[in-house]
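The data blocks that follow each hold one structure.
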Structure 1
Amino acid sequence: MRTESCGDAGSGSRPESVQPRAARAQSGRESSAPTRTVVVIGELPPPVNGQSKNLAAITADIIACPGVRLVVCSISSGRLRGGLPGHLRKTCKHLRAWARLIACAGRSPRTLYLVADGWRGLIFTCVSTALGRALGYELVLQHRTFAYVDRRNRLMVFVNRALGPRGRHVFLSEGMARKFFTLYQPRRRFEINHNLAQSLAFFRDLRAMPRRRPGPRLRVGLLSNLMLTKGLDVFLDLARRSASEGLALDFVLAGPAFGPVEEAIIRAALAEPGISLDWRGPVHGPDRLSFFREIDIFVFPTRYRYEAQPNVVLEAICAGVHVIAPDRGCIREDLARLGGTCMARDDEANVSAWLEALRDVAANRVALTARRAASLRRVRAEILGARRHYEEFLRVFSATDPVRNAAT
């Protein structure tokens with residue numbers, strides 16, 4: 001198994017560093033085995049967000065597939081705030097990725113696995129898809145945004161047609177697939193790769209960590225890249241309203257501030273008298289586990305237009321934390337299966353509606369404990385099911401046993 005990288009070495013996710021030890025040990029013995037070249041085009045860390053983190057985990061698992069030669073092309077701008085310099089960096093990285101795609105066209109068999117962009121970046125996705133098909137690649141298109149699933153996009157119409165009859169889509173859920181094919185024809189082959197498939201290790205690590213003993217006050221948490229469109233303003237207003245009404249709630253904020261404006265808003269809230277607010281800053285590894293172990297309710301008032309299937313929502317459920325989140329992306333579908341409170345899209349920025357939902361959940365602590373236990377039972381089964389789907393998805397890239405039947 002061989003890995004190559006195109007783009008900057010500073011992309012933060014060199015494939016050699018994530019190659020499993022067993023795969024490296026076997027690479028010499030498998031040199032005579034059939035080889036499939038897999039070119040990956042997508043955003044890898046930095047910055048760290050749900051999309052880049054999950055893609056890094058997927059590329060690590062693709063490396064372990066039998067007979068795979070992996071070529072990873074990160075097209076990340078390198079920072080959360082892109083601006084014109086970020087767009088220029090992404091353009092240059094796409095040009096290098098297309099050059100690598102052409103350079104690998106002589107290898108057979110070959111697969112192009114790319115992550116569809118959301119907004120103007122769909123232009124790059126159009127070029128990558130058309131170029132890959134013209135060069136004879138088998139095409140696998142991953143969807144990680146609802147920007148063109150909630151509303152028909154002409155660029156995605158072109159991408160779906162360019163995918164061709166042999167290409168396949170990869171969706172986060174069955175509901176996402178249904179909504180997509182309602183808007184876009186013809187219908188193509190597809191796989192389901194739920195983000196829970198990457199949550200197994202996180203779930204096991206949580207089980208090994210003791211939970212904070214319940215106290216007289218419930219803890220309400222938010223973990224995200226802290227920006228207004230991720231609901232930072234609503235969360236801080238909830239903390240203020242709860243304090244003014246004398247509710248027995250403490251608020252815990254975790255994650256980096258998106259910029260100086262967001263940091264100023266947080267620090268101003270921390271300085272307000274009477275508000276019970278703690279800001280942890282960025283949390284990783286054990287600190288991230290501790291955050292979810294310490295809170296009782298996870299409030300995620302996102303109104304981010306590209307929201308799809310937030311890892312933080314799934315991680316909270318894995319920790320047995322009750323989730324309150326809006327009807328965006330896969331959230332309603334996931335909360336219906338796993339448990340939680342789903343807010344109407346019209347109430348995303350309505351602090352009074354969020355406070356009412358929070359008050360209802362916090363009012364009955366016996367019911368809250370029962371809900372969390374039920375969610376934990378469901379999520380265990382759902383993770384195992386997601387892993388089975390994920391293993392089928394990975395077989396698409398195997399040189400020795402590829403999947404050629406549609407998952408319909």
Structure 2
Amino acid sequence: MSLVVTRGRVIDPANATDGVQDVLIADGKIERVGARLPVPAGAEVVDAAGKIVCPGFIDIHVHLREPGHEYKETVATGTRAAAAGGFTAVACMANTSPVNDNRSVTDYILAKAQDEGAARVHPIGAVTRGLLGEELAELAELAEAGCVAFSDDGKCVMNAGLYRHAMEYTLPFGVPVISHAEDTTLCHGYAMNEGVVSTQLGLPGAPAAAEEVMVARDILLAELTGAHVHIAHLSTAGAVRLVRDGKARGVRVTAEVTPHHLLLTEEAVRTFDANTKMAPPLRTKRDTEAVLEALADGTIDCIATDHAPHALAEKEGEFDHAAFGIVGLETAVALLLDRLVRPGLLPLATLVSRLSRDPARLLNLPGGSLAPGAPADVTILDPDRELTVDPARFRSKSRNTPFAGWTLTGGPWMTIVGGKVVRL
């Protein structure tokens with residue numbers, strides 16, 4: 001079956017393309033991109049005039065919760081949320097129950113994605129058994145089963161010797177180790193960023209140093225071993241400096257930033273809304289400015305949502321006892337278009353690159369390009385779409401967002417996965 005996306009502004013950073021063109025899709029692959037392409041007989045036509053046509057967006061850091069926590073999210077609901085938010089593929093973290101630390105769990109996730117997924121799913125395997133930080137998981141078995149990276153995300157592997165061995169072990173697989181960089185001895189029991197605001201609110205805080213100490217350690221371990229370390233949800237100006245310095249020395253270090261760490265500061269916590277509680281915590285204005293600059297100049301390689309669904313009850317009660325994390329798949333693209341691209345803080349082509357080409361390269365994933373032969377995964381944006389964030393309309397099972405009620409201009413218009421328009 002053929003599909004032609006016509007008259008859209010095609011932005012494909014992987015091929016240095018930015019202009020009004022058509023995209024011809026056949027048999028689940030990109031066949032051709034060019035001006036005024038002939039439409040094959042019987043082809044479906046999508047008129048994208050006034051829209052922006054991009055390689056499918058990829059979120060390399062989500063929590064789908066299945067198996068074990070299906071009351072929060074499932075592969076089916078999480079991938080529907082992804083497609084609704086303009087993402088054609090997601091990479092899901094290992095903190096399920098049971099933990100994705102062996103082939104059987106990876107196989108289960110992939111089977112669920114095959115049967116019920118509205119977007120592609122790439123599992124991330126655990127670094128240590130049970131995420132306990134005591135012994136390595138079956139890394140070779142997980143890589144063979146299809147895991148695209150390894151991470152104990154949600155928990156920091158505090159044992160530097162064990163983490164070194166994990167990095168050495170992953171070298172033959174050519175995949176990164178993803179670091180949840182929080183020194184638990186420095187941030188035990190925290191609820192927000194440590195500073196003036198935490199003092200005024202009487203909440204326990206985590207210093208920026210808790211992140212930076214572990215970022216420094218993991219960059220040094222990557223330099224020692226030659227492994228690829230990826231820093232998840234980087235949030236501080238100091239961590240930016242460390243990553244920038246590591247890259248300048250030739251260390252194989254990459255990093256991601258979340259929309260909430262780009263757009264919100266610790267000041268949001270003054271509302272005591274538990275949807276502003278996350279790990280790492282919302283930081284200072286100086287930190288948000290530093291991570292935005294790093295995203296623009298390439299020090300930070302990609303944007304990832306850290307989509308972390310929780311049931312309502314887990315976000316109720318006292319702030320310092322509420323669960324960490326927010327959902328992000330359905331809000332990220334619209335937020336970034338409205339709050340970063342429209343004011344001129346981030347070029348549109350850079351945003352597209354950080355959501356498509358760059359995450360694909362980082363995890364060695366198919367996609368991220370509209371080159372002939374590439375998977376026909378396409379995200380189409382409407383720069384003039386007006387919307388109000390309404391958690392009641394989320395495809396996700398969970399509603400935990402600090403952005404409820406925000407009015408935004410620009411957002412996803414259509415998501416195409418494997419040459420098929422995702423109908424939600």
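Bear in mind that the values in this text are calculations on the coordinates, not laboratory data. Predicted, not measured: the structure shown is a model, and the values here were computed from it. Cβ atoms are built from the backbone, for glycine too; each structure is taken alone.
Relative contact order in percent (Cα under 8 Å, 6 or more apart) was computed and gave 15; which structure, 1, 2, did it come from?
Numbers: 1: 15; 2: 20.
Source structure: 1.
If P(r) over Cα pairs in 20 Å bins from 0, in percent is computed to be 28, 60, 12, 0, which of 1, 2 is the source? Kindly include the intermediate steps, with their values, before the conclusion.
Values: 1: 26, 55, 18, 1; 2: 28, 60, 12, 0.
That value comes from structure 2.
Could you tell me which structure in 1, 2 was used to calculate helix-only ellipticity at 222 nm (-39500 (n - 2.57) for each DSSP H run of 4 or more, over all residues; to 500) as -8000?
On the way: 1: -13500; 2: -8000.
Structure 2 accounts for this read-out.
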**OP:** Using the calculated result 0.90 for FRET efficiency 1/(1 + (r/R0)^6) of positions 150 and 198 (r between Cβ atoms, R0 = 35 Å, to 0.05), pick out the matching structure from 1, 2.
**Re:** 1
**OP:** For the read-out mean count of other Cβ atoms within 10 Å over residues 54-61, a value of 20.6 was computed from one structure; give its label from 1, 2.
**Re:** 1
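Given structures 1, 2, which gives the highest value for distance in nm of label points 7 Å out along Cα→Cβ at positions 214 and 390?
Largest calculated value belongs to 2.
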Subject >> For 0.80 (FRET efficiency 1/(1 + (r/R0)^6) of positions 142 and 382 (r between Cβ atoms, R0 = 25 Å, to 0.05), calculated) the corresponding structure among 1, 2 >> reply: 1
